[in-house]
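Structures are listed in the sections that come next.
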Structure P
Amino acid sequence: MAGAYTTGRIYIKSDGTPWRPIIHIRDITAAMISALEADREVIHNQVFNVGRAEENYRISELAQIVVETVPGSHVEYAPGGGPDKRCYRINCDKIYRLLPGFRPQWTARKGAQELYDAYRAARLSVNDIESGRYTRIVQIRKLMKSGDLDSSLHWADSGNAFPPKAAVPAFPGRNIS
């Protein structure tokens with residue numbers, strides 16, 4: 001999405017055939033709340049796939065959703081890109097059966113539109129992407145190099161996993177507090 005928004009290009013490194021299950025963080029949160037509210041006997045030692053079967057997509061299908069969401073964007077495939085070995089689909093019948101109050105509300109299309117709207121509101125640019133500001137591993141390495149984050153990924157000055165409030169950068173155009 002970010003590449004399509006900032007450059008108009010969706011670059012796919014595989015042949016686009018691998019499957020990916022898509023779930024929005026708000027639906028993951030709703031699943032967690034449902035599990036916390038459930039009787040212990042229902043969820044104890046259980047593993048759940050969270051999502052919906054119809055939200056399993058081929059990478060090429062996700063790219064098409066992006067094209068339909070971001071005006072003027074197009075898909076490019078890397079030369080020689082073959083099938084990605086990380087290909088998986090999930091079945092979510094179990095969570096529906098054991099946590100009947102949980103029903104995902106988000107779709108890939110709805111999430112794509114949310115991202116597009118957020119990027120527009122934040123005026124996301126190619127420079128923002130290239131700076132590494134929104135790349136997790138770049139930020140982790142930067143924080144470790146500065147000594148703010150230790151090798152266990154804990155904040156060096158506090159010893160806990162949560163950053164001091166001043167260390168959390170605000171998303172451009174948004175006030176997070």
Structure Q
Amino acid sequence: MRAMTKSVTSEYYTPKVAWLDIQHILDKTKIYHEPFNNIKEPVSQQSRKDLANIGLTMLNTPPYNPDTDENNFFNDVSIYDILIGNPPFKLKKKIMDHLFTLDKPFILILPSMTLTFNYMKKYKDHLQIIIPKRRFHFHYYKDIKTPAYFDTYYFCYKIDLPQNMIFL
């Protein structure tokens with residue numbers, strides 16, 4: 001659930017407004033999994049709480065533990081309907097490749113420029129994009145809201161949106 005901006009750390013977290021903006025699109029009959037949190041950063045776990053607070057049924061799995069590698073997203077065998085989250089941007093290629101291997105529906109917040117990367121070409125016919133009405137202010141790991149210097153989009157797969165590109 002991290003986002004990176006220019007800083008000495010990549011610990012930036014999803015503001016609740018990011019989920020409020022798309023709550024009308026989210027199917028509340030599904031079970032959602034938000035795996036991008038870290039046991040060492042309690043603020044990273046807020047996103048899952050925010051998603052539950054807007055009425056989603058969240059898979060209740062322990063956060064990732066970097067010391068033991070427990071609950072590592074890449075080894076996750078959880079049963080859920082839709083993966084949702086704001087993954088570490090520095091791992092986005094590896095995460096996208098893994099998600100397409102799993103072939104499970106997902107909604108990820110990623111930088112808009114991700115669309116221009118060569119590795120994304122193989123996914124272009126499978127993705128749907130939701131474009132937010134504003135640039136998000138991510139929560140810095142020290143609980144300070146920081147504006148991103150880039151735009152982010154919701155990258156969706158198998159969500160069955162009415163169009164391939166939606167402007168909020």
Q: Given a value of 9.3 for mean projected area of the Cα convex hull in nm², point me to the structure among P, Q it was derived from.
A: Q
Q. Comparing structures P, Q by Rg/Rh (Cα atoms, Kirkwood Rh), for residues 76-115 alone, which one has the largest value?
A. P
Q.
Say we calculate distance in nm of label points 7 Å out along Cα→Cβ at positions 84 and 156 for every structure; which of P, Q gives the highest result?
A. P
(Q) If helix-only ellipticity at 222 nm (-39500 (n - 2.57) for each DSSP H run of 4 or more, over all residues; to 500) computes to -11500, which of P, Q did it come from? (A) P
Q) Thinking of P, Q, which structure, once relative contact order in percent (Cα under 8 Å, 6 or more apart) is computed, gives back 28? A) P
Q. Thinking only about FRET efficiency 1/(1 + (r/R0)^6) of positions 108 and 132 (r between Cβ atoms, R0 = 25 Å, to 0.05), which of P, Q has the largest value?
A. Q
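FYI, it's all coordinate maths here, none of it is from the lab. Just so you know, these numbers come straight off a predicted model, no measurement behind them. Cβ atoms are built from the backbone, for glycine too; each structure is taken alone.
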